[in-house]
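Listed next: structures, encoded as structure tokens.
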Structure 1
Amino acid sequence: MLMAVAPRVALSHGDVTPQPVDTTGLEALGSEWRTENPFRGNAAAVKIGMSAYNQNCARCHGIDAISGGIAPDLRALDDNAEGDAWFINRVRKGAMINGDVKMPPFENLMNQEAMWAIRAYIDSRPTE
């Protein structure tokens, strides 16, 4: 009997391939992970973050950062240090609930400049 084995790639989200994020124009943040968003209110980061969000996050978290119910509405996160810490930890490490991958980890797929740019974009979206 012949069996084909395919690698598991965020199966709870379908076959999702993270897209690269061009962070040209943003300050390089170095190798030590920040716990607060250094790009909050930065127009260039918001623009980069919008593109990165649409390519990597919208599938689950909703178009224009408005959740359709599959995943949490990220606009509801507090726009302070506590919200930043929750966001960066979840994006870096992902989330498993009852053994199911609810969100894949992006730590080895995306740099922190890209992650914080996405957070800057989410923070720019109205909650209404």
Structure 2
Amino acid sequence: MGTKGRAIIESFGIKIPELITLLNKAFADEWLAYYQYWLGAKVAVGMPREAVVAELLQHSNDELRHAGMVADRIIQLGGTPLLEPKEWYDFTNCGYDKPDNPDVRVLLEQNIKGEQCAISVYENIMK
């Protein structure tokens, strides 16, 4: 995004540095969600494990793709995506629910909570 694109965004009263901070927070959320889904797929137990694992792996790939899209936007705005994974915990909106209970129902509940948070995060960015 060039100078003109940033100027258009700023004409709406949006401060680019604040937007980059919000996007970096979403970037952290996407990476943590990716790992949560991916690891949940590895440790999942219970019925219907196979279907849940397939769903978790699909969602983990989606979260990784989302992280890439957010990183691209941050760069387009002239910012830098978070460079250290340890920063994800400092920036996260949604946190990380470790899959310490591998029951498929618990894993799904954790991930639904994360998705609901992500929807709120992006809704707030749009506002």
Exercise for the section: For the read-out Cα extents along the principal axes in Å, a value of 53, 27, 22 was computed from one structure; give its label from 1, 2. Expected result: 2
Practice task
Have a look at 1, 2 and say which one yields -25000 for helix-only ellipticity at 222 nm (-39500 (n - 2.57) for each DSSP H run of 4 or more, over all residues; to 500), as calculated.
Solution key: 2
Problem - Winner on distance in nm of label points 7 Å out along Cα→Cβ at positions 55 and 71 once structures 1, 2 are ranked, highest first - result: 2
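Bear in mind these aren't lab numbers, they're just calculated from the coordinates by the rules spelled out. Just so it is clear, the structure is predicted and the values come from calculations on it, not from any experiment. Cβ atoms are built from the backbone, for glycine too; each structure is taken alone.
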